[in-house]
Structure P
Amino acid sequence: MSTPTPAPSASLLVSHASGVLTLTLNRPDVLNSFTAEMAKAMQDALAHAATDDTVRAVVITGAGRGFCAGQDLAEALPQDGGPIPDIGDIVKSSYNPIIRAIRTLEKPVLCAVNGIAAGAGANLAFACDLTIAADTASFVESFAKLGLIPDTSGTFFVPRLVGIQRATGMFFLAEKMSAAKAKDWGLIWDVVPAAELLSTVNALAEQLARQATRGFGLTKRALNASFANSLDAQLEVEAQAMHEAGRTADYAEGVRAFLEKRAPVYQGK
C-alpha cells in the first residue's frame, strides 16, 4: 500500500533505490533555505514514505555546499508594503508537520549533513533518528540573532540531548558549532570525511533497510513515548510493543533463520 508518488518539485529532489528514499533539499544557491513549497514537498514525501512498503529507510540531505540555512527570510518579510507575516503560522504550516512526520514515521530516518545547518536546518538534523555529518559541516542555533526563539523541535530535542545549560548556551549565544563538537556533545551520531559522507550514509541506510523494519518502528514508538512516561508507564509500552513485534513476519523469519543457522531475509513486515 502506498500514497500516490509526490508531485515533482524543483526544491526537493526525491529518489528511491534499494529500499531507501532519499530527499535532497535543492536550493543550493541559498544554502537550501526553506520555502513553503519545499516544506510542502517534504511533507508529501514523508507521507508517501509512511505508506509505501517498498520504502524501508529515509535519508535527508542537501545539495551543494550547505545542508539547510533554515527559513528563507524572503517569505517572512512584508510583501509589497503589506503586513509582516506571522512567523508562528509559518512554523505551524511548514516545520511542525515535518517534525511530526519524522518522529511518527516507523522507519529509520537518517540525516546526512553536508554543510552548514542553521536554525530550522540544525533542528531538523537533530530530530532525525541517526544524523551523520561531514567533518566540514557545522551547526548554529541562529534564532537569537533575529530576536526569535528556536523552533522545529529545537527546544524539545536539544536540551534532552545535551542538558539545559548547554542548550541555553547554544540558543542564547548562537555560536557556530563544529561537527566534531556536535558529536562530542551527543547531538549527532557520527562525523566522517566530507568525501565519504553520502557513501557512508547510503550504506548505513541500505543496511537498515534490509533489517527488521517493524522492529525499528516499534523501537522508535517506544523511544517517543519515553519522553513523557513514568517508568511504570514505559514498562507497559515496552510490553505492548514486544507483543506486536513477536507477531511480525520479521520475527518469525528471524527465529527460522536462527534455527536453520542462516542469515535472515527480512521483508519489513
Structure Q
Amino acid sequence: MWNAHAGELWRRFTQALPAVFARHLGISRAELRRRLRLSYAKVAEYQARGLVHFHAVIRLDGPDGPSDAPPDWATVPVLREAIQEAAAGVAVPVPKDRPSFVGRWGTQLDVEPIYVATSLEGIADQRVASCIAKYATKGAESAGTVDRPIREVADVVRLDVTEHARRMIYTCFALADRPEYRLVPLRHWAHMLGYRGHFSTKSRHYSTTLGALRQVRADHQAEQSRQRRGLPDPGERETLTVGEWRYAGSGYRNGEHFWAEMIRQRIATARQIARERERQEPA
C-alpha cells in the first residue's frame, strides 16, 4: 500500500511546499510566485525490502527560471524548514471514507544543500545530473522483481525473483480483491511491487522537456540522412504548394487488373465450395 500511494504522497507534498515556504518567508503565495520559483527533479529508488523512496533536488530560481537568481532573502535554511514542515503535514488516507491505511513520510527525511563551486561554470548542472543519474539507472529489478506486467497470479510461482518479492507480488493480487482497495490498481502494478508512479519526474520549468529533446534528436537524424543522400539544404530551396486538383485517372495500372481478377476467382471458388458442403451435410 505504501508503494501504491507514494506517488500521490509526493504530489501532495509538491502542492503544499510553496504555501508553507511563503508562510515561512512572511509573504503571500501570489507574492512568492512573482518573486521566485520552486523547481524540482525527483527519482524513485527501490530499497532491498521492496519499498520505494525518493531522491529529489529542489531548486530556488528567480521568476524567469533557472537563468534568473532568486532573491537573497530566500535562503536555504528557510527552505529546509519549509520542506520538513510540508513533509510532516501531508498524508494519503485509503480509502477516504474509512481509512484502513494512511500514507505519510517517515522519519528518514534527510534535507541537505548541494554545494557547488561557483567559479567553475557548469559544475552545478554536472553535480546535480550525477546525483539524479545515480538513482535513475536503478529499477524494480534491483529489488529482485521483474520489469514486465504479470497477467495471472498463477504465473507468479514461475518467476525468477526473490522469495520476498514473490510474497509482495502475491500480496498485491490478494489486496486487489478486497472491496476497500478495488480502486487501487494493485494487480496491474504487481510486477512493480505496487508502485505505479514514474521513476523520474520534474517540475515544468526545472529543465528542458522530453519533447524538446526528442525533437532535437529527430532533427539531428534528419540532417544526417540528408547529408548521406546528398540532398540540398531545405532552407536553400523553395517549397511549391499546389492549390488545385486535377483528374489523374481511375482503374488498375501496370497489370493490377490481372491480380484483382485472380483474387476474385479464388473468392468465388471458395464460396462455391462452401455452399456445396452445406448442401451435402445432413440436416
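The table for this structure:
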| read-out | value |
| --- | --- |
| Value 17, calculated as relative contact order in percent (Cα under 8 Å, 6 or more apart), assigned to which of P, Q | P |
| Test item: distance in nm of label points 7 Å out along Cα→Cβ at positions 17 and 257 calculated as 7.2, pick one of P, Q | Q |
| Origin of the derived value 19.2, 72 (Rg and Dmax of the Cα atoms in Å; candidates P, Q) | P |
| Label whose coordinates, when FRET efficiency 1/(1 + (r/R0)^6) of positions 97 and 185 (r between Cβ atoms, R0 = 30 Å, to 0.05) is calculated, return 0.95 (choices P, Q) | Q |
| Structure (P, Q) behind the derived value -0.44, -1.20 of log10 I(q)/I(0) by the Debye sum over Cα atoms at q = 0.12, 0.27 Å⁻¹, for residues 41-104 alone | P |
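Rule-based calculations on the coordinates, nothing more; no lab input. The shown structure was predicted, so the numbers you read here are calculated from the model rather than taken from an experiment. Cβ atoms are built from the backbone, for glycine too; each structure is taken alone.
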